[in-house]
Structure 1
Amino acid sequence: MDFRSELKRRAALFENELGRFCSSQDAAIPARLRESMDYSLQAGGKRLRPVLCMAGAELFGAACESVLPMALAFEMVHTASLIHDDLPCMDNDTLRRGKPTNHVVYGETLALLAGDSLFLYAFETALSGLLKNGADPKRALEAVKLFAEALGPSGICGGQVLDTDRASQESRQSFVNDIASMKTMVLIRAALCTGAILAGASGKKLECLMEYGRCVGIAFQVADDILDVVGTQAEMGKTLGKDAEQDKRTFVSAYGLDGARAVLHELTQKAEDQLAVFGEKADFLRELALFLENRTR
């Protein structure tokens, strides 16, 4: 298997779907609001969550195209979380994906509403699109339930609290794992597993995939924390060094640079171990775990 070709194939499928979505018109949405939403959606990025959603479906024998509405919903909510994360009341950042952040271009009020709109529009997009594609309604409901859980107070919203609210933080070293699990991991794991659920996954194999998603999702945040220290702004497309500047709890601050790299490697190995039950069918996910461990952006 040519991993990079497979990665590009899935990413290209998603970009085409995203292009269709952004070019569609809905007269009920104010033009400036839609412009603000599309600005951040089309700013680029890794498209990791859509790719994982498609990979999860393919692992259980479904076509990528069948879960594109769900993949689009994940990119919408991920983009919404970035818009909100960059706001002055949060990280107050001015650069995202190599472009000025949404509130710099459109102002704080419109950026906030664009993020809210993407969060909510994602549910409509997923449900209507999946049912139109002929998805089993029970599977669609189970997938959207997992999707919703990843977004709420026990998911990325709660993770943002742990990351930013000093009164909610604890001194123990492992607290950074709590932040990463809620802020980053849950959405990555849910993207992979909703794709699989829509394709009929259940039982032991779904459990193994959930654990793979957990390990890869936390590993992604560990790598991000490392790159905030050793990466370059040109490659990352965002302001670096802000974690230390804002005295944030990160894997580097908790374990040191070498310690964080060791944690990253251990999580990657654990993720790969979970794929044994799938045999060669999971080669893409094996290579993806290694790719994320060694990424430079």
Structure 2
Amino acid sequence: MKTKLDYYRIFYETALHQSFSKAAKHLYISQSAISQCIHQLEADLNAVLFVRSRRGVALTKEGELLFQKVESAMQAISQGETLLARLHHLDSGSLTIAAGDTITSHYLLPYLEQFHATYPEIRIEMANSYSHQMLQLVKEGKAELAFVNMPISDDELCIEPCFEIHDIFVCSPKHALKRSYSWKDIAQEPLILLEDNSSSRHYLNKQFKDRGITLEPQIEIAAHDLLIRFASIDLGVSCVIEEFSRESIDRGLVLPMKLEPPMPPRSLGCAYLRNTPLSLASETFLNLIRRK
């Protein structure tokens, strides 16, 4: 049995073509099926919608009133189908990513550039905050992907490792550099660390606490790049991500301090909702990263 939506689509096509036979041909159904559906719709609405003649059919006043509303609905459905088709081919839409400045500038930027060059019609939006707040943005539907420092866990989210990183300590070339440092040696240096509410700082604190050592930094700052700058002018010893500091190390602006044993590596991760399918845009962006 046909649904009401089918009745209205048949009514719409019949009114457009002013002919049962032409509507039947366009819809790939029989002319008798068209006639039966129109009769049923007229009965359901208790209204005569068409005047029949040898030359075809014409809308009654009641039919014209209904056609105005049905035409708007059919156009809206068509626009929706077109929009979905465009989204499927990534010709429109948006992608919202949550990530801090450091991860964005030192890791995500090449991927963002590649994605935008390939899919210029997709609008990229960025949200910036601390890791735990970025995870909340994903859970609230305000971001599709969040790139965060691991380890971190949340039962509502999948957190997929993307890139291995190493935490190291660096100092100015003016700093008296020893051949190697124990963990206690490092803790006694004038430390410059990220603020205590960052996931990287939590990780660092835990690593030292597991060895019975409490870190008491002289300076706490919010930006990773400032860790490099402060260390380079000999304000103290900074803990930085080696992969994000490679240029400054290679230029001799800061020197790595050999920690024995070194801190274990960790990863940057991409977080997304566990039980909600990713949009095509976010899946495509994540696949760029997965292929590297």
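What the table below lists for this structure:
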read-out	value
For helix-only ellipticity at 222 nm (-39500 (n - 2.57) for each DSSP H run of 4 or more, over all residues; to 500) computed as -22000, the structure of 1, 2 it came from	1
Comparison of 1, 2 by FRET efficiency 1/(1 + (r/R0)^6) of positions 75 and 147 (r between Cβ atoms, R0 = 25 Å, to 0.05) - largest value held by	1
At a computed 103, 35, 28 (Cα extents along the principal axes in Å), which of 1, 2	2
Answer label among 1, 2 for the case where FRET efficiency 1/(1 + (r/R0)^6) of positions 203 and 227 (r between Cβ atoms, R0 = 25 Å, to 0.05), calculated from the coordinates, equals 0.95	2
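Coordinate-derived values only; no laboratory data. Small disclaimer: the values here were computed from a predicted structure and weren't measured. Cβ atoms are built from the backbone, for glycine too; each structure is taken alone.
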